[in-house]
Structures are given as structure tokens and as C-alpha cells.
Structure 1
Amino acid sequence: MSDNSTPPNNNSVIFIHPDGTTPSHYALARYETAGPDGRINWDRMDSAGSYLSHIGDQLTATSNAGAVVHAYGVKPQAGSYGLDEAGNPIASLSAREGLTDEGMTIMEEAIAAGKATAVINSGFIAEPGTGVFLADVENRGETEAITAEIVESGG
């Protein structure tokens, strides 16, 4: 970049969802590749967040409920794929704070704000880790409905 150029707009986010990992996975990678006092690239991320992994009705998360935590910022029931136990849209943390409409994920908020979004998934399209950001259904087995919602989302 030359001295006369405008710096890039850096208000983007990349969400990395290493499904099923725990801090112990990163510790093992660190010990193996850099030694116990070393650091790996994961440790060098300047803006990373973590959360307590329990959910609304149990101490261990399900894949879909964990994804709801990421997408909505709230702790759902174990069976949730974007809906509460009565089949209603989840009220996201942003909605609870009066910032967005109820039922919008962080990615849907970005789309509504005109941000460029993308979902990259090495599994199948209805995988909860990424699917919950763009779809909500009563049962995670509703793969056709999930797929349709994701494809039609514009994300």
C-alpha cells in the first residue's frame, strides 16, 4: 500500500467453527508443534472469543445447540436449530438488547446491513455449525428445509 492510498475497511469478521474442539485440542497441537512454552497461530489471533459451553437444559452442548450459541449469542435448549422449545424464533442477544428483530442471527444481521457474507462448510449444507446461521427449523433432520433456507438466504 502506498502512502497516498486509503487503508482498507477492516470491519469484517471471519468466524472459524472448529466443530467439536476444546481447549485441550489446542494444547495438544501447541505441545506437539511448538513445545509447552511455544505458541501456535491460534494463540496469536488478536481478536478471539470463547464462551462457557453449557446450554439451557444441560451441561454438555449438542452440535446444533452449540451453533445456536454462536449464531444468536444465547443459550438454547439441546434440540434447538434456531427455534425455541415451543417452535418460536430464538430471541438473539441483539434482539434482547433492542438492536435487531427477534429471530435474526448475527449473519442475518450482517446481510440486512448490506455486508458481504459467505458460508464455507466442508461437510454437508445442513450441518448445524454453519447452517443455523441461515436456517431455523424444528428438527435438525429437516435437511431439505434447512438447505432451501440456506440457498434462499442470500448468504
Structure 2
Amino acid sequence: MAFKVPPLPLPLDKIIELQNLNLIGFALLILLPRFSITRLVIFLMTVFWAAAYAWNIAHTMTTSPDSIKFDQMQTLDGLTGLFSNNKPGIFAAWTHMLPLDLWTARWIIEDAPVSGVPHLLAIPAVVGTCLFGPAGLLLYFIIRTPFLLFASGSKPKTE
């Protein structure tokens, strides 16, 4: 008999409700970016959601491996079929995004002062990352670029 990973300890619907707590992390990044606890909270939330995702995938792969159809991930029609009326699949996709978006927002907040971007100008990118993932990261790159260009143009050449 093969080893099977048990399901997550709460129903997926309840875990989705708990995922709204991720907003606390985004709020800390916006309101208290240099507060010592902020970095720890972001780290713990990211690890927690990454672990929930990994556990859910391990459970699915060990209990019903045929439900993960990698060949369906190659086309839009395949993805549509994979997620249609598939709560575990939708849960996995959503949980997959949570730690990545939060970690990206953390990077934005940590990179901003290094790149010369004022905190207030980084906030729209953090909100954008929370709501729209990669579009928020793109917004940050757009905001950051003039600061990097100005900084590189004002430094003396060392060559």
C-alpha cells in the first residue's frame, strides 16, 4: 500500500476564508514597512501558504494522481477543463498565487529605498500586486525606472 498524504485539516472553503488574512501582510508592508515584526509576519505567511499549497498538491497526487492532468496544462481549453467545477484545482491555483504575490510585494518594499523610490510611490505597486499580481510588479518596474536612470546618470564614471 502506497503512502497517502491526508487532506488539509480544514475544508477548502474555510481555508479560502482564512486566506483573506493575507491582507494583513499587505497592510503591514504599506503602513509599517520598517517595523521589525513586518518582515517576520510576511515570512511566516508566505511559508504557511506555500506549505498549504504543497500539502494540497501532495494529497492530490497521492490519493488521486489521475486528477492532475499535466497534458491539459498546455492549452487554454485544457486549463478550462481542468478548473471547471474543480474546487481542489481552483483552490490550488489560488493558493499558488498567495505566497508569490505577498513575497513580490515584500521585495518591492525592500527594493524601493535601495532604488531611490519613495515609499509612497511604491504603495500603488504593492496594491497592484495584491490585486493583480504581475501587473503590480510591472507597475513597480515602471515607477522605479526613472529613479534608476537618474541615479546612474548622476554618478561619476569609475572606468
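Just so you know, all these numbers are worked out from the coordinates, no wet-lab data involved. Given the structure is predicted, the values throughout are model-derived calculations rather than measurements. Cβ atoms are built from the backbone, for glycine too; each structure is taken alone.
For distance in nm of label points 7 Å out along Cα→Cβ at positions 36 and 116, the highest value in the series 1, 2 is held by structure 1. Taking relative contact order in percent (Cα under 8 Å, 6 or more apart) as the criterion, the highest value among 1, 2 goes to 2.
If log10 I(q)/I(0) by the Debye sum over Cα atoms at q = 0.21, 0.23, 0.25, 0.27 Å⁻¹, for residues 60-139 alone is computed to be -0.90, -0.99, -1.09, -1.19, which of 1, 2 is the source? The read-out was computed on structure 2. Which of 1, 2 yields -24500 for helix-only ellipticity at 222 nm (-39500 (n - 2.57) for each DSSP H run of 4 or more, over all residues; to 500), as computed? The read-out was computed on structure 2. Using the calculated result 35, 13, 5 for semi-axes √(5λ) of the Cα gyration tensor in Å, for residues 28-75 alone, pick out the matching structure from 1, 2. Value 35, 13, 5 for semi-axes √(5λ) of the Cα gyration tensor in Å, for residues 28-75 alone corresponds to 2 out of 1, 2.
When Kirkwood radius over Cα pairs in Å is calculated for each of the structures 1, 2, the largest result comes from 2.
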